[in-house]
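Next up: some structures, all given as structure tokens.
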Structure P
Amino acid sequence: MSIRIQPSILSADFANLKSEFESISSADGIHVDVMDGHFVPNLTFGLPVVQRMQEISTLPLDVHLMIEDLDRWAVEYAKLGVFSVTLHLESCEEVAKTISAVKATGVRVGLAIKPGTPISEIEPFISIVDQVLVMSVEPGFGGQTFIPETIQKIRDLKSLIRRISPDTWIQVDGGIGVQNIEDVARAGADTFVAGSAVFNSGKPAENIEALRNLAIRGSSTS
């Protein structure tokens, strides 16, 4: 199983974004949290800033949309040429139609669920997405503590994916660090979003390597 580490740019220094991107060049992608202050109680950035990130990044951008009116906006982000766009199940009115519209742009599509949303609600869409994002904190703020019950949720999702769509990635976002990434990988996740665990110590490259090694170890015993 391939392991992917995707630092969350939400924890980076926005005043020095280009150098921050360069500091995480060993990562597998950059996780970009787009928040509108409505779907979640925080506001980050919109299309123009993501477009600029796309222009300066040498890594694939994984855009996580925590916004209202996804049926309208998801395709606009996909048209920027990013690597993937992840939609929240809870914010989509026409889930299958919006997934199809994003895919039509040639961009990978993910579907995210909040901690309180059961796996059963996402099951009908697993076969048509490239990635399922399990939120292990309530979306909206960085630096939160990992919710332990997420481990069982990942195990349940892994069982479904093995049966329905084995190539679908399982991404986990929220409170990921050296203290838990091995267990999360052992449960079945393969793609990990980490913010403070990558940026806070001032040694992003070393932190990425440490997280990757632990995740590989966990996945080898899953």
Structure Q
Amino acid sequence: MKTSIETDCDASPSIRQRRRPQQRRGSARVAAILDAMATLVAEGGLENVTMHGLAEVARTSIGSLYHFFPDRDNVLRALEERHAAAMGDITAKLHAIPLAVWRDASVDEVAWHLTADYLNYLRAHPDYFPIMVNRRLPHTDAVFVALLNGVLSIRLPGANSETCHIYANTIHALLLGGITMAYQSGPAVLSSFMTEMPRVLKTYLADLERQQA
């Protein structure tokens, strides 16, 4: 007699193939809903988003929308999680760069690598700030500070670990706090700050290295 596990394994290919498209369609529908939420937030702010308006922009029925998300807050949380995952992926990608590469790079290159992918993501997702401005990402923040600490340790061999940790937290606070304040000051200030951020970081890093030299 076959066990239930054996029965599942022996299921016909046609049954398994019928399940996969349904899962793919479901994932695509959820992605479309989140994209629609992002569009509506970027264009009119979160307070103007309704479930009926969301269904219309996502080109799905209201019934289908409620099938995946019971209310607007659940859509919002899913979009928050998508942004958080994207930021975590960028940080993990930077963390995977060997320290020798950071050591041999110019100050300009270091500043560019530390900011470019984040800034590109923020420019491509204008809904990020309205949704995420008051949300902290403790794990991503900790990994980014650890990355900064490693970069500074190898570029400032004369600095002890405590000093490098202070510098790393200063850079993190400078970038995170600066971009939050810029967003709150309006689109023009935010755009300017995002353009100037690599130069601000480069200037600080260059000054630290001058002191060490």
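Please treat every number below as a calculation from the coordinates, not as lab data. Bear in mind the structure is a predicted one, so any value in this text is a computation, not a measurement. Cβ atoms are built from the backbone, for glycine too; each structure is taken alone.
Quick notes on this structure:
- Distance in nm of label points 7 Å out along Cα→Cβ at positions 82 and 170 - structure with the largest value, from P, Q: Q
- Structure from which 17.2 was derived, mean projected area of the Cα convex hull in nm², options P, Q: Q
- Of the structures P, Q, the one that 14.5 was derived from, the read-out being mean count of other Cβ atoms within 10 Å over residues 26-33: Q
- Value 0.95, calculated as FRET efficiency 1/(1 + (r/R0)^6) of positions 42 and 186 (r between Cβ atoms, R0 = 25 Å, to 0.05), assigned to which of P, Q: Q
- With distance in nm of label points 7 Å out along Cα→Cβ at positions 90 and 122 computed over the structures P, Q, the top value is the one for P, the highest of the group.
- Parent structure of the calculated result 2.4, given that distance in nm of label points 7 Å out along Cα→Cβ at positions 58 and 202 is the read-out and P, Q the choices: P
- Test item: helix-only ellipticity at 222 nm (-39500 (n - 2.57) for each DSSP H run of 4 or more, over all residues; to 500) calculated as -10000, pick one of P, Q: P
- In this comparison of P, Q, the computed figure 26, 13, 9 for semi-axes √(5λ) of the Cα gyration tensor in Å, for residues 74-153 alone is attributed to Q.
- Among candidates P, Q, the computation of P(r) over Cα pairs in 10 Å bins from 0, in percent, for residues 98-137 alone that gave 29, 52, 18, 1 used structure P.
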